[in-house]
Each structure stands twice: as C-alpha cells, then as structure tokens.
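Structures incoming, each one as structure tokens.
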Structure 1
Amino acid sequence: MIPTTILDPLVRMQRRLGAIGHRLRRVLARRAVARRRGGRIVRLQTKTQLALLVVMLIMTLVIGVSSMALLRDFSMRSAAEHTRTAAEMIRVALTEAMLNGTIDRRASLLQRLGEVHSLEEVRVVRGPLVIQQYGEGLPLETRVDRIDRRVLATGTPYFGVTGGLLGSEFRATIPYVAESRGDVNCMTCHVAPQGAALGAVTLTASMDHMKTLGIATALLLVLIVGFFAALSMYFLGRLLRPLVETTAEIQEAASRAAEGDFSQRVKRRGNDEIGLIATDFNHMSRSITTKLTEIRGHVAQLVQALPDPRGNLLNDTAETVSGLVRVAQFKQAIEEDQSTEEVVLRIGEVLRQEFALEHFSIYAVDRERKTMRVALVDGMPAESVRWCSPDILESCTICRVVRTGHPIDGLEQPGLCRAFDGQALEEGMRYLCIPVIQSGGVGNVVQLVVPAGEVARLRAARPLVGAYLREAAPVLQAKALMASLRESSLNDTLTGLRNRRFLEEYSPTLVAQSRRRQRPMTLMMLDLDYFKTVNDTHGHDVGDQILRELAGILRTHLRESDLVLRYGGEEFLVILVDTGADAAMEVAEKIRGAVEQTVFKVSGGELRKTLSVGLAEYPGDAQAFWQVLKYADVALYAAKERGRNRVVRFEAQMWPSGGEY
C-alpha cells in the first residue's frame with residue numbers, strides 16, 4: 001500500500017524523470033532533424049577540416065591572384081621606367097645627330113635599337129608641325145596609329161599592354177615636347193610653340209618572360225601556402241581528435257541513454273577540459289544508473305512486480321512512477337467517497353479510462369453468507385452475471401478466486417477456472433481475476449476480460465492494476481465497516497427491523513417522495529395489548545420471542561416498499577407508502593386479525609395476544625410528518641381506551657384544541 005505521505009516525493013520524482021527524458025528526446029530529435037535534412041550527421045572533425053580547407057583554398061587563391069597582380073603591376077612599372085629611359089636616350093641620340101649633322105642616318109640607329117634584347121620595335125613618328133616644316137620623313141616615321149595620334153595631340157605619354165589584360169607585349173609611346181629651356185633649345189631648329197609635341201617615340205617590349213616569372217612566383221607561393229595549410233590541417237586534426245572522439249562517445253552514450261541504457265562510458269583522453277567533461281559525464285551516467293536502478297527497485301516493490309532488465313530503464317521507471325502518482329491520487333479520491341458503491345464505480349472508471357478495458361466485472365463477497373453480489377459489469381451497475389456461472393452468486397466458493405484467495409490467470413490457461421463462461425472461451429475471450437483482500441479474506445473480486453489479441457497489453461498493465469486494487473482494499477474495508485456500523489445503528493438488534501433513529505434520518509426522504517409523486521402515505525402505530533404481563537409472568541425471553549414473531553407477521557403482510565420499525569418496547573410503526581387511510585385500514589385489520597389468530601408457543605404452554613392499531617394519513621391529516629406520527633399515536637391511545645384489539649383512524653376531535661405535538 002502506498003502511504004499518502006509519499007505522494008509529493010513521487011510527484012517530484014516523476015517531474016525529474018520527465019525532465020531527463022525530455023532532454024534526451026531533444027538530443028535524439030536534433031539527430032533525426034539532421035538526418036532528414038542532410039541524410040547523415042556531419043562529424044565535428046569533418047566540419048572543422050572542411051571549414052579550414054575552404055579557408056586555406058580561399059587564402060591560396062587570394063595570395064596567388066594578388067601575387068600575380070602585384071608582379072604584373074611591378075612589371076608594368078619597371079617596363080614603363082625602362083622604356084622612358086630608352087626613349088630619353090633615343091631623344092638625346094637624335095638631338096645629337098641633328099646637332100652633328102648626321103640626322104639623315106637615324107634609320108640605322110633605330111634599326112640597331114630594335115635589335116636590342118627584349119625590344120620588339122623602336123620607331124619614331126613626326127608631329128604635324130615637324131611634317132609641315134620638314135616633310136614626311138622616312139617611311140618608318142609615317143606609320144602613325146591611334147595611340148600615336150592621341151599622344152601627339154595631348155602631349156601625354158602612353159604606357160600599356162597591347163592585346164588586352166593578358167596581352168604579351170608592353171608598349172610605350174612617349175612624346176617629344178618642344179622646350180626652350182635647358183642645354184638644347186628646340187626653337188632653334190623647329191618652328192613650334194613652347195610645349196608642343198614635335199614627335200613621339202614608340203617602344204614595344206615582350207612580356208613573356210615577365211608572365212612566366214609571375215606565374216612561377218605565384219605557383220611557388222601557392223605551394224608554400226598549401227604546404228602550411230596541409231601542415232595546419234594535420235596538426236589541427238590531431239588536436240581535435242580527442243574532442244571529436246569524446247563527442248562521438250558522448251553522443252552514442254546519450255543515444256543509448258534515451259533508450260534507457262546508461263551503461264555507456266566515455267574514455268578520458270587527457271587532463272584538459274575535454275578530459276574533465278568525460279569524467280563528469282561518466283560520473284553523471286553512473287549516478288543516474290544507480291538512482292534509477294534504486295528507484296526502479298523501490299517502485300517494483302510498490303507494484304509487486306519484477307522489473308524487466310531488458311526494458312528501457314528511464315521510460316519504464318518514469319511510467320511506473322507516473323502510474324503510482326495516479327494511484328496515490330486515486331486513493332485520495334476514494335477516501336473522500338461516501339460509500340463502497342462510489343469506490344466501485346471509481347475503480348470501474350479507472351479500468352475503462354486508464355487501461356482502456358471494455359469488459360470487466362466487480363463482485364462483492366459476503367463471507368458470512370457464502371454468497372456473492374454483482375456490483376459492476378462493464379462499468380455499469382448490474383445484478384446479473386455476464387462472464388461466469390450464475391451459481392457463484394449462491395455459493396461464493398464456486399469462484400476459484402474466493403476459494404483460493406489468489407489471482408486466477410486465465411490469459412495463458414483459459415480452462416483454469418471452471419466457472420468462467422465456456423461460450424466466451426470459444427469466442428476467444430481470456431480473463432484475469434484478481435482478489436481484493438480485506439481483513440485476511442476476499443472482500444471483492446475484479447474480473448478483467450479481453451480478446452486473445454490483447455492478452456499482452458493486459459499482462460503489461462497487471463502490476464499497475466494490482467496497485468490500484470491494493471490501495472482500494474483498505475478503503476473498501478473501512479467504508480464497508482462504517483456502512484455496517486451505521487446499518488447496525490439504524491436497526492433493532494432484537495427484531496432486525498429498522499429503529500427510531502432510522503426514521504429520524506429517513507423521514508425527509510419519505511416526505512419528499514410523497515410530495516414528488518403526489519401520493520399519500522399512512523402511518524400506523526401498533527402496540528401489543530397487555531405485553532407487560534408477558535414479561536412479568538413468563539420472563540423477558542418469552543417477551544423477546546413474541547416480539548420477534550410479531551416482526552415476522554408484519555413482514556409477511558406488508559409490501560417490500562413499506563417500512564416496518566420497532567418504535568420502542570412493544571410499539572411498532574408501519575409506514576405504508578402510496579397508500580391512503582382507507583386502504584391502510586384494511587391492511588391494519590389483516591395484521592390485527594393475523595396476530596389475534598396466532599398461537600405463540602412458549603416454554604410451558606401457549607400464548608395468544610391481541611394488537612391495537614392507530615393510524616393517520618399524510619398529508620391528509622397534517623402537513624408535517626411528525627405531527628401525523630403524533631396523530632397516529634393519539635389514535636393508538638384511542639384504540640386502547642376503546643377496549644384494545646382494534647384499529648382506530650385518527651379524527652380531528654381526538655386532538656385537543658390548541659394542543660402541540
């Protein structure tokens with residue numbers, strides 16, 4: 001039996017177990033979501049290495065592209081400076097040739113310059129002012145293109161790669177600007193304004209060797225970065241391996257824990273934070289295993305069932321504790337019920353709602369009379385047996401549960417109990433009968449009936465059903481005892497009839513019924529004539545015998561719906577429901593005549609007694625029940641005064657004017 005004092009600890013235990021299960025279910029849910037999204041879970045090490053690889057590739061690409069761009073820019077700047085220097089040297093050479101009078105041999109100079117290594121072409125073009133002054137010049141000097149014209153027009157030098165961004169030739173077109181300052185005065189030989197472009201020199205150099213050098217440099221940088229990237233990934237992998245392996249083992253342990261297996265342990269791989277995590281996780285797993293095993297053992301004792309060693313430790317324990325909490329709440333509820341009937345109905349609700357059982361019967365056993373009574377069938381109050389032989393109602397020892405005092409398992413052995421309905425067995429029904437022990441004996445029998453396909457489900461629910469019934473047993477016993485005590489307080493121990501206390505409690509119900517049905521009822525007061533002489537002459541034993549026999553006569557001549565009470569001493573009260581005074585007079589005469597004709601056999605002889613009866617009608621004679629009772633008593637005294645052995649109906653003149661009842 002579960003003490004009420006452990007209800008709160010059970011509730012707290014249930015919440016803790018539920019929280020643990022919720023966390024583990026969240027872990028598994030995240031794994032399930034990952035599987036649905038990606039098909040598989042990406043390991044931490046793989047994710048880290050992939051991220052590092054992507055970073056290294058991007059860095060390598062950036063370094064390679066940047067190095068090539070920087071080398072190209074450097075090459076362009078170097079080529080520009082070199083061509084600027086070469087152009088200046090050509091200008092100086094041409095100027096000296098003009099001063100020395102050898103300008104007509106400038107074609108040879110330009111041809112030899114064009115044969116210089118890395119120079120593809122060297123040519124000079126005349127500006128419009130020089131052409132106007134000196135003519136077209138050499139054929140080489142007449143090849144003017146778009147860039148030449150732009151440089152001559154603007155006086156701004158041009159440096160660039162021909163053939164686009166990836167072209168293989170560098171071109172420099174540098175103007176010769178007329179100046180009058182310095183060692184050489186251009187105005188001496190040329191007719192041109194200050195700053196005008198007299199001509200331009202175009203130098204074209206191959207950049208193949210620069211491109212080759214740039215690509216080789218970029219590849220070298222990429223190889224160096226790649227080497228260090230691979231080295232970093234290797235050392236990072238070694239650094240992450242303990243973390244990844246520990247994480248994988250924790251994940252596996254959490255997965256098993258969600259299934260109730262807390263035996264998985266995590267290997268400690270160092271003295272850092274990862275090692276501490278492994279140690280703490282193992283300690284937590286051992287603590288949970290120890291506590292859950294201890295809790296499951298205690299719970300198994302409470303439900304009187306051996307735990308399944310292969311079952312889910314967490315779920316099984318949580319479900320059982322949750323069930324025990326409901327059992328404790330059930331006990332609190334039935335303790336507040338008023339009668340055994342309410343408790344039985346509540347048991348039926350539990351069987352139907354919590355265990356989803358459609359077919360069951362609850363019997364009440366009367367061990368003194370060796371009989372049984374049907375209290376509930378399939379959740380409804382009933383009087384007839386459904387699943388067993390009706391003979392068990394007349395002789396409870398036919399019921400195997402009552403006879404043996406222990407459960408009868410007809411789930412695996414259907415033919416174990418001969419009293420179970422054979423036709424139901426042929427239809428595939430199976431049964432489990434559980435005794436509810438009260439005061440060392442069977443007080444109730446709970447019979448659970450299921451189809452053969454639900455045997456496993458009922459077998460799994462059996463321990464918890466037993467826990468409910470064990471909690472209900474003392475409550476049923478206490479309420480049955482209280483009902484018995486109350487019943488005895490409302491009955492006369494000598495005659496077995498109801499007593500005056502019963503009338504005091506039940507009279508409001510009688511009045512309410514009479515008013516609701518709008519039917520009268522008649523109260524008859526009966527008194528044995530000269531009964532005191534019987535006690536004085538023959539003794540109280542004979543008097544008690546006569547009173548018991550009179551009670552039997554009254555029961556014989558009255559309906560089951562009528563009430564017979566021993567009002568006190570030799571006075572009896574009969575309440576005829578739904579009966580007026582005229583019909584009651586006939587009943588009273590029959591009773592009086594029966595008593596008059598009865599010969600009471602007593603020790604030492606025979607006795608005859610007579611009966612006086614007074615009656616009054618409710619609500620015909622008065623609107624108050626107790627006033628009608630007083631009127632019946634007044635009529636009884638009138639019968640005594642008129643010579644006894646007669647029936648007298650109350651009349652208004654019998655009650656004194658202004659009298660109180």
Structure 2
Amino acid sequence: MGLFRERRRWRSAKPKVERDRTRGSPAAFAILRALIILMFGALILQLVNLQVLRGSEFKERAEINALREVPLPAARGLISDRNGQPLVENSARFSAAIMPGDLPERGEASVYRLLSGVTGVPVEEIDKKVREGVTARGEFTPVVIKQDIDHDTALVLRELAPHAAGLQVITEPSRRYLSGSLLSHVLGYVGPISPEEYAELQDKDYLLRDFIGKSGVESSYESALRGKPGKKLIEVDSTGRELKVISERRPIDGSNLQLSIDVDLQRKTAEVLNEYAAGSDNAAAAVMDVKTGELLAMVSWPGFDSNVFSGPISDQDLAALVDSPGKPLVNHLVADRYPPGSTFKTIVGAGALQEGVAAPWTTITSRGYITVENEFDPNVVYVYPDWASLGPLDFYGGIAMSSNVYFYYLAGGKADEGFRGLGEDKVAQYARAFGFGEPTGVDLPGESSGLVPDAAWKQETIGEPWTLGDTYNYGIGQGYVAATPLQVLTAISAVANGGELLTPRIVKDFQDSRGNVLQATEKSVRRNVPVSAENLGTLRAAMRQSVTKGVAKNAAIPGVDVAGKTGTAEFGPRLSNGKYATHGWFVGFAPYNDPQIAIVVFVQRGSGGNDASPAAAKILDYYFNAPKLAQQVNRP
C-alpha cells in the first residue's frame with residue numbers, strides 16, 4: 001500500500017554501530033576517531049534539520065494529530081405548503097468512511113480488508129478512494145467509502161472501529177420528500193456537491209461531502225435552507241479517538257420555508273394533467289393569485305421522484321430520466337418555450353385597442369382566408385387561412401371565435417382595403433410590455449426568456465428580411481414568437497388585475513423552527529402594462545364571451561364566471577395529411593367580475609378546445625367548488 005511512506009519518512013531507525021574489535025593499533029584508533037566524528041557530525045546535521053529547518057513543520061504536524069477541527073452541519077430547513085402541510089423531512093443516514101491520517105503505519109491494508117469484508121467494497125477501490133481523498137482534501141478529512149449503509153452494518157463497523165484505527169461511521173443528514181413526484185419541479189432535490197460547486201463555495205464552509213440544492217426551491221433558497229454550519233476543536237489520541245472538546249461553535253439551523261402552493265390543488269392539477277396529457281410527451285399547468293403573484297399550483301408533467309437523488313443514483317436510472325421523451329427533469333412551465341398560438345391574440349388585441357387600430361365595434365369579415373399578392377409578381381398570391389369561414393366579427397367576436405383573419409388585419413393590416421395594422425414593431429413592443437421575451441423572475445432556477453422576434457432579429461439570425469407574412473403569423477402567435485407557459489400566465493394575470501405585471505412567487509414566507517414568520521415574501525410589481533383600464537376591460541369582456549359563446553365553451557364551470565382564451569399552435573414539419581401537429585393552450589381567469597386567480601394549461605400535441613380547456617375547467621371547478629378549498633375562497 002505504502003500510502004504514507006513519504007509522510008512518515010522522518011521516523012527513521014537508529015543507526016547500528018559495529019563494535020571495533022581491533023585493539024592496540026594507532027591506525028585503528030585514528031579510523032575509529034574519524035568515524036565517530038563523522039557520525040556525530042551527521043547526527044548534528046540531522047538534529048539541525050529536524051529542530052531548526054523543519055522544526056515548525058513537525059510541530060504543526062504533531063499539533064494536527066493532537067487537535068482536530070470537526071465540522072458540525074446545521075439542520076436543513078423544512079418546507080411546508082401554504083396551509084402548513086409538511087412536504088419534506090430530515091433524517092439521518094450512515095456512511096462508512098476512512099480518516100487517512102489515523103490509519104496505522106504500514107497497517108492500512110488490514111483496515112481496508114476489514115472494511116471490505118463488512119461493506120463488500122473491493123480493497124482496490126477503497127485504496128483508490130483514500131488516495132484521491134488525500135490528494136483532494138488532505139489526511140484529516142474523512143473519505144466516504146460507501147454511503148447509505150444499513151443500521152446493522154453501521155453497528156458492526158462501530159464495534160470494530162476502536163480496534164481499527166482510521167475506520168469511521170459518519171452520520172450524515174438525508175432529505176426525504178413526502179409527496180414523491182407531485183412537487184418534483186417545485187421542491188427540486190439535493191445532491192452531492194460537485195467539484196465545480198465546491199470550488200465556488202468552499203469559502204462558505206462547504207465540504208466536499210456536503211449535499212447542496214440542485215433544482216427547485218432547494219436550489220433557489222440554498223443559503224436560507226442550509227443555515228450556518230458550526231465546528232468544534234477536539235483533542236484526539238493516536239488512533240483518532242476523541243479525548244475532549246477544546247472549543248465549540250454551535251451550528252445555526254436553516255430557515256423553514258412555507259410555500260404559496262396548496263398541495264391539495266397541486267394534486268388535483270397533476271391528476272387532471274395526467275388525464276388529458278395521455279399521448280403527449282409533456283404538459284404543464286399553473287394557477288396564480290392575480291393580486292399577489294403567488295403560485296397556488298404548478299405542475300410540469302411528467303415529473304420524477306425527488307427521492308431518487310437523496311442517495312446514490314445509478315448511471316442507468318439517471319440515463320432513463322435524461323433520455324425520456326417527456327424530459328421529466330425539465331420544468332416545462334419555465335424552461336421550455338413554445339409558440340403561444342391564439343393565446344397571443346390577447347396581446348395583439350390589447351395593443352390594437354390602445355393604438356387605435358381597433359375599437360370594440362371594429363368589424364372585419366372572415367371568409368375563411370385572406371390573400372396577398374407578391375409585391376414583385378402579382379401572379380404569385382399567398383393565402384393565409386382562418387380555421388373556418390366566420391363571417392363579420394367585431395372585436396369581441398374576433399377574440400371569442402379566435403378568428404385568424406381578424407388578427408391578420410390587426411397585426412399586419414390590409415393595404416388594398418385601406419386597413420392599417422399594428423406592424424411588427426408595435427406587436428413586439430406590446431409583447432415585451434406584457435413580459436414576453438424576458439424571464440418572469442419566478443424564484444425557481446432554469447427559466448427561459450422566450451423569444452420576441454422583430455425585423456432586426458430575423459435579419460441577424462436568419463439572414464432574411466421581415467415580410468408581411470411574418471407579421472400575419474405574428475398576429476396569431478405563430479412563426480418565430482415563443483413563450484413559456486408561465487409567461488403566458490403572468491401576461492393574462494396583468495389583463496385580469498387591471499394592468500399589474502407581477503413577479504410570480506413560490507415561497508410565501510420564511511419561518512423559524514417554532515413556526516414564527518421571520519420574513520414574508522412581498523408582492524412585486526415588475527411594471528404596469530401601457531394599456532388603459534377601459535381597453536383592458538374590453539379585452540376581459542371579449543375573453544368572457546369566448547367562454548360563454550365562443551371556442552372556449554369547454555372551460556365553463558357551474559357557479560363561477562370564467563373568462564379565457566384558447567390556443568391551438570401548429571409546430572414542426574407538415575404531416576403526411578398536409579396538416580401540422582399542434583399544441584393545446586388555455587389561459588384565463590375567474591371570477592370574471594372580480595378576478596382572483598389566473599390559470600394556464602398547456603398540452604403538447606393537444607388541442608386548445610378539446611384538451612386544455614376542459615382540463616382547466618376541472619381545475620377551476622375544484623378550486624372554487626371543492627368543499628375544502630371553497631371555504632378558503634373569498635367569493636365576490
């Protein structure tokens with residue numbers, strides 16, 4: 001093994017001196033005297049080396065062997081839902097470890113064999129881990145050989161430890177998620193700190209064997225949840241056994257988090273998504289308080305069990321999660337961007353009303369399509385279809401029936417009829433005003449900004465000029481524009497609450513171990529959208545008509561007036577039948593006269609009217625009409 005030969009080289013054996021048996025010879029005495037002088041000279045030089053030149057080194061080494069600093073981890077903060085229901089718990093797990101600096105000189109092999117016999121870890125692997133540990137962290141940091149050993153194995157090793165210097169059983173904190181996959185994208189998970197993370201955080205008292213928040217609120221609020229670790233200085237004997245405590249700094253436990261999430265509503269939302277996402281790769285839904293920005297439910301489907309990361313995960317299991325078509329490790333609400341489809345007509349409509357392009361009574365006739373001649377060759381005619389021939393429509397009807405033709409006019413205009421549209425710059429301006437093209441600021445990691453295209457973007461990215469057809473597609477949420485479901489939700493929340501674009505929040509407050517609120521999360525208004533109260537009222541009324549007599553009828557529920565907008569966004573290559581695959585959207589709010597919550601439902605490869613709308617209706621009905629939740633709702 002020879003791991004510590006270099007470290008212990010200074011412990012040399014005493015030199016052996018042969019007795020000179022020659023007597024009475026002057027030459028022999030001269031030789032003997034010369035040898036004695038040389039020997040004493042060598043001894044003096046060695047003493048100078050040990051006591052003067054390297055004295056401080058060996059003094060420090062002796063002190064390290066006698067006094068040892070032991071880290072004291074803080075208890076990680078707990079997490080509960082808005083009603084105080086626990087969502088995580090802390091427990092302890094045992095790990096078999098080696099303290100390299102305590103291993104017996106030239107006897108480490110016997111300790112390795114003993115540990116191998118109990119844990120099943122090969123001696124060669126133990127030796128490799130110890131060597132790597134010493135290189136990375138020095139001799140006096142425990143090297144974990146096997147994590148998550150069972151209680152019986154831990155007892156056996158603890159019985160053996162006094163007779164095997166360097167052998168240790170470490171008790172480490174473990175995180176257990178009580179809801180499995182239900183809140184996987186909200187809570188996230190903790191995992192072993194990576195070398196890159198350690199390099200960045202080691203000055204904050206992190207250790208290489210620590211666990212750290214990797215995703216969800218476990219990551220966003222790592223510093224609050226972790227608390228402040230302590231340490232104690234102990235005196236140990238030659239085997240590393242603790243003799244006495246010299247000094248101690250107690251750890252400060254992490255803060256508890258109370259989320260804005262209602263776990264019962266979360267469970268219902270997941271149940272509904274599971275029903276309507278059959279045949280899809282992924283889906284997402286969220287419910288938001290339009291007055292505060294608090295997220296009451298937030299489900300990305302499919303999910304994963306956060307507990308799989310609480311201990312070692314096999315390469316096979318990790319690959320199954322990473323390679324799954326549904327990308328369960330991705331929070332599709334915040335990290336993926338999709339064409340918003342007809343939900344984007346609400347933004348174009350708001351801009352058209354505000355810019356005077358349209359009024360509530362502006363009437364446009366949909367004959368099922370519009371045509372535009374090529375400006376360079378009138379024989380080339382482009383056709384832009386509606387989903388049906390809908391006849392004459394005012395603004396309310398344009399939203400309610402989700403007419404593509406109506407919004408072709410509002411976005412791009414119709415020059416041969418003298419109708420002036422917003423144009424791509426104004427469409428982009430209002431999209432950005434409602435929060436598209438930038439992160440929402442939600443307190444979760446990995447958020448996408450989405451995409452708000454314009455002529456400069458297209459020229460720079462694609463190398464082509466912007467066309468009227470691009471503006472028409474823009475007007476119906478197709479083409480290059482892309483948004484996350486959470487961006488769509490926050491935009492409609494601004495429509496519902498009178499114009500405040502809010503920062504969505506997952507954490508409601510920070511609490512101590514007794515449940516006392518240390519700090520509440522305050523409402524955060526990013527900005528007020530530049531649309532008048534009157535025009536927002538017109539848009540809300542149009543969205544109400546979409547549910548009462550338009551394409552969003554499937555979103556209606558008993559006893560509560562719902563307003564909303566569907567979207568069926570085309571994506572990907574044209575299919576063999578000449579059509580495109582679609583994403584299904586619904587976004588809306590309720591009650592109509594006094595909005596309290598907004599909702600978004602997204603179903604990949606789904607339909608807005610047939611999948612997203614009825615899914616939203618079931619979630620809304622549960623929120624307003626389920627006995628437990630109904631009594632928490634302040635009805636108008």
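Which of 1, 2 yields -10000 for helix-only ellipticity at 222 nm (-39500 (n - 2.57) for each DSSP H run of 4 or more, over all residues; to 500), as computed? Don't jump to the answer; show the numbers that get you there.
Working: 1: -18500; 2: -10000.
Of the structures listed, the value fits 2.
Check the numbers for FRET efficiency 1/(1 + (r/R0)^6) of positions 188 and 476 (r between Cβ atoms, R0 = 41 Å, to 0.05) across 1, 2 and tell me which is largest.
2
Of the structures labelled 1, 2, which one yields 9 when relative contact order in percent (Cα under 8 Å, 6 or more apart) is computed from its coordinates?
Only structure 1 yields this read-out.
One of 1, 2 was used to compute distance in nm of label points 7 Å out along Cα→Cβ at positions 156 and 596, and the answer was 15.4. Which one was it?
Working: 1: 15.4; 2: 5.9.
Matching structure: 1.
From 1, 2, which structure was semi-axes √(5λ) of the Cα gyration tensor in Å = 128, 33, 19 calculated on? Provide the component values of the computation, followed by the final result.
On the way: 1: 128, 33, 19; 2: 70, 27, 21.
It was calculated from structure 1.
Readers should treat all values here as calculations from the given coordinates under stated rules, not as data from a laboratory. All values derive from a computational prediction rather than experimental measurement. Cβ atoms are built from the backbone, for glycine too; each structure is taken alone.
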